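*Asks:* The next part holds the structures, each set out as structure tokens.
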Structure P
Amino acid sequence: MSDFSLFLGKFLRHGTAIASIAPSSPWLARATVGGIDWSTARVVVELGAGTGPITREIARRAHPDCRVLVVERDPDFVALLRERHGNQSNLEIVAADACEIRALLADRGIATVDHVVSGLPVPSFSRDHQRVLFRSLEGVLREGGGYHQITELPLVYWRFYKQFFERVAFVLEPRNLPPAGAYRCYGLRPGI
């Protein structure tokens with residue numbers, strides 16, 4: 001089964017629990033992680049990896065000393081990600097909910113992360129679930145660290161992310177179908 005067919009099938013069955021009808025394009029994957037300084041990144045977490053187009057880009061860019069934790073809860077996506085990236089010593093695929101990030105990091109002896117990359121449909125979450133997710137990043141995302149969020153609705157959610165972060169920038173990727181982009185967010189607001 002192709003990545004597109006798998007993604008579309010999940011979208012049709014689960015709707016907004018899946019962020020898109022198709023995997024991100026290589027252009028969107030590059031735009032999403034483009035703001036990361038890979039020479040200094042030591043821990044990067046990806047939430048909601050799906051079939052792994054962004055995972056592939058992270059794996060390509062991360063140096064061997066950078067730990068990459070990929071969190072995905074869908075068992076089909078987890079199996080596919082492990083098949084594709086299971087042999088990379090600095091990359092770990094974890095079958096878990098993104099809101100468990102603190103416990104997942106603590107279990108691995110990781111205190112802080114440099115960047116969080118998200119493919120989750122966060123604006124579709126309930127308000128409580130949104131707050132739980134962003135609260136789980138408090139004290140985990142290092143000062144100056146970034147939260148990078150893909151979106152298929154360019155600029156629509158700028159105000160949404162601004163309520164959780166001090167600085168929000170947007171990068172448009174018109175070559176993705178449909179045109180999409182990435183929010184790059186810094187300065188997680190405390191006590192959300």
Structure Q
Amino acid sequence: MKYTKAFRKHFGALPAFTMRDVRVFFGKPLSGKYSELLLHNFLKRGEVHRIAKGAYSFGAEMQVVGLAFQPYYYGLQDALSLRDLWTQETNPVVITPRKVRTGVRTFLGNNYLVKRIARRMFFGFEPLRYHDSWVNVSDAEKTLIDFVYFRQRVDAEALAELKQNINAKKLSSYLKKCPLWVVKRVKKLLAE
């Protein structure tokens with residue numbers, strides 16, 4: 001009972017945590033097997049939710065899914081929604097340089113998308129306040145670059161909003177880090 005209360009108090013305050021975090025928190029007093037059993041019981045009761053392999057959350061908020069893929073940021077359509085550049089609600093789009101399985105995954109019955117990006121293209125995001133926590137979200141310039149990089153069509157309304165919010169100097173510095181084909185397509189999109 002003592003460990004259950006400590007577990008609930010400490011990890012209930014965090015947006016997400018891993019099994020490693022549990023082992024480090026309890027240290028020597030709990031063996032690895034008991035830590036696993038403790039977490040298993042919380043999962044079984046439905047108090048804790050599994051985000052991805054080894055990552056968990058007490059909360060039921062979809063925007064915690066990115067924390068399971070650190071380093072990460074939310075991009076593409078999700079970034080448009082989080083930055084109020086688009087009125088449509090979207091599924092979270094997690095972008096990470098880690099070697100993870102990409103594609104659609106499920107958390108609490110809702111879908112989210114995981115995409116992998118090259119290490120050299122992992123830039124252009126900042127922490128943004130979302131309810132009670134901070135999440136990494138790509139800025140307008142990087143969002144436009146990501147639409148080109150992932151070969152996704154940009155809605156005309158979204159493109160107009162992005163153009164209004166783009167800082168030309170920042171975009172220019174970002175494009176210096178990108179492959180030539182991305183630079184050409186971004187310039188073509190901006191000329192439309």
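*Asks:* For FRET efficiency 1/(1 + (r/R0)^6) of positions 68 and 124 (r between Cβ atoms, R0 = 25 Å, to 0.05), which of P, Q scores largest?
*Replies:* Values: P: 0.45; Q: 0.70.
Answer by largest value of FRET efficiency 1/(1 + (r/R0)^6) of positions 68 and 124 (r between Cβ atoms, R0 = 25 Å, to 0.05): Q.
*Asks:* 2.3 is what came out when distance in nm of label points 7 Å out along Cα→Cβ at positions 84 and 108 was calculated for one structure; which of P, Q is it?
*Replies:* Only one of P, Q returns 2.3 for distance in nm of label points 7 Å out along Cα→Cβ at positions 84 and 108, namely Q.
*Asks:* If relative contact order in percent (Cα under 8 Å, 6 or more apart) is calculated from each of P, Q, which structure is the one that comes out at 21?
*Replies:* P
*Asks:* Quick one: helix-only ellipticity at 222 nm (-39500 (n - 2.57) for each DSSP H run of 4 or more, over all residues; to 500) came out at -9500 when computed from one of P, Q, so which one is it?
*Replies:* Of the options listed, only P reproduces it.
*Asks:* Further question on the same structure: Computing Rg and Dmax of the Cα atoms in Å gives 19.3, 64 for which of P, Q?
*Replies:* Answer for the origin of the read-out: Q.
*Asks:* Taking Rg/Rh (Cα atoms, Kirkwood Rh), for residues 52-131 alone as the quantity of interest, name the structure among P, Q where it is greatest.
*Replies:* Values: P: 0.95; Q: 0.93.
Result for Rg/Rh (Cα atoms, Kirkwood Rh), for residues 52-131 alone over P, Q: largest is P.
Taken together, the values in this text are just the output of simple stated rules run on the coordinates, not laboratory data. None of the values given here were measured: they were computed from a predicted structure. Cβ atoms are built from the backbone, for glycine too; each structure is taken alone.
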